[in-house]
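Bear in mind these aren't lab numbers, they're just calculated from the coordinates by the rules spelled out. Worth saying up front: this structure is predicted, and the values here are computed from it rather than measured. Cβ atoms are built from the backbone, for glycine too; each structure is taken alone.
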Structure 1
């Protein structure tokens, strides 16, 4: 989706105004606060175009507009200017990071608590994994002509099952063959070990049932993620309740309940090896409880290896530029501290 320069300026101005005020933004507000050299009428026309493109939304009770999740994504990917941390902000964070704490778990816990007060967002930190969960055994069983049961046992002896919809009947012999191939190709592997080469081999051996591979892999990832036993620390969960987006008690209770579950936090805080900073906006989150939240998350390293993550959770109108700058600085400082000889974990 391409925007001309005027639409980019107007979209950016609306998003930054809404981040600041949490109030729908009208054309007169944009005309007064930003020197765009165009009339409010012209701005209204541009806002209507942006709404038709799905980048803005108009609440029923107001003539102003608010950003859509797609609008935030456009802003983050193409329009957002880098926020430069002030000397005072850098000093405060350096003071936090120079805490004389030898144990990494204590350091991450303190960072989550103190950093949540600095940013006013919820801060989540994950520790290095104690053990890497892997698949021990598979079994596929037909339930009826339209449904298969997939059972997975992990190396920690946790048993999980799910139902998979199928477009044709699968008999016991075929189900046993699928189980055998899965056990031969994937048993003993963690999610990180399942690469394209292994997926290609699966596809070659399960040519007649290739449509089952994607839901099977998806369930494997969910099961393994749920059994990773690394610690998770949170700070400032109650900060979310100060935002008007969570004035609704029921929505607030659902969010707090979601954040109380460690496996939920692991899934929400996942980053890929190649990602420096990951931004997940509103409906991009897989969990419905996070549909009004955005997550900015970065990984930290020990000896160059990604071992954990640190991230911020806030409303979709969070100050993304400032959040990214804060998180990059925090992750870099954490990498520096964990590389010191006295701070390396056995």
Structure 2
């Protein structure tokens, strides 16, 4: 799963990308895309690893994408091509500058947000209009259109013309017939307010944005510097300034949830592993995430929730308490389930 990092020039996109991925460049190269895959911090995996002491521990992962170049404020009539590189991202992180920079105007995060959001809506509107024109031309040549697709596109056109992003409408953002368009305003979005001071509360001017969007206040430069420290130096720094944890951990975890993902675990002496699936995945498909043979020969899933294991202290005690249960193919896997799949091929 991939998240694209967007924002106007000077917002701190590169700083956030480097703080998240620890993928640093001494000289900024704005002509190349950058990508980084990182582990999703999960205290449950840490605890399971302590309990089972496996040879290998594997966390869930997410991927961050930083497109080359940047968006300059108040550029109008952006071409649809400018957004094509992030269309294959599953979600977006929108970075807003809320700090003073020499040579830049005073920060105006709300205005910046609306500027880029409007550009995205314009790009999506172009895509919708092009498709509707193509459908009309095909219809003249005798090809019958899909009425459901046309109806959905007309809804998109209406909302975009009224400057409302498609992520506001679940029935459009999740419509199967519209997936191929990869509309940028239909993607889930996390907004990062990039501060330099210690105030982590929403600025008064952004309270409306916090009500409309999924938002976090962070200190990007501080997080970037933390990422370049050794583990010991970072722990000392956090303790000195009474900071409980890196904000990047929260960003990564929010990114994971933003994608609609959950983790189930497999445990043992060889490996403790977090497996990534979509929320609502059935046991049969979760088995397939591990291996197609397990799905093919699925018999039952032996399931124990993480919380029940912690309450029992060990697997055998959980069995005695009756919290280990057998589930069938149609069981909906829950976040934190520890599963042992029984199968035969």
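Computed over structures 1, 2, FRET efficiency 1/(1 + (r/R0)^6) of positions 217 and 257 (r between Cβ atoms, R0 = 35 Å, to 0.05) reaches its largest value in 2. Which one of 1, 2 has distance in nm of label points 7 Å out along Cα→Cβ at positions 33 and 57, as calculated from the coordinates, equal to 3.3? Source structure for this number: 2. helix-only ellipticity at 222 nm (-39500 (n - 2.57) for each DSSP H run of 4 or more, over all residues; to 500) was computed and gave -13500; which structure, 1, 2, did it come from? Comparing all candidates, it corresponds to 1. Quick check on the output: 37, 16, 13 is semi-axes √(5λ) of the Cα gyration tensor in Å, for residues 169-288 alone, derived from one of 1, 2. Which one produced it? Comparing all candidates, it corresponds to 1. Here Rg and Dmax of the Cα atoms in Å, for residues 113-184 alone was calculated and came to 19.8, 60; which of the structures 1, 2 was it taken from? Here the read-out was taken from 1.
Computing distance in nm of label points 7 Å out along Cα→Cβ at positions 89 and 161 across structures 1, 2 gives 2.9 for structure 2. When volume of the Cα convex hull per residue in Å³ is worked out for each of 1, 2, structure 2 gives the greatest result.
Here distance in nm of label points 7 Å out along Cα→Cβ at positions 25 and 329 is compared for structures 1, 2. The highest value is that of 2.
For structures 1, 2, calculate FRET efficiency 1/(1 + (r/R0)^6) of positions 17 and 105 (r between Cβ atoms, R0 = 25 Å, to 0.05) and state which one comes out highest.
Details: 1: 0.05; 2: 0.60.
Result for FRET efficiency 1/(1 + (r/R0)^6) of positions 17 and 105 (r between Cβ atoms, R0 = 25 Å, to 0.05) over 1, 2: largest is 2.
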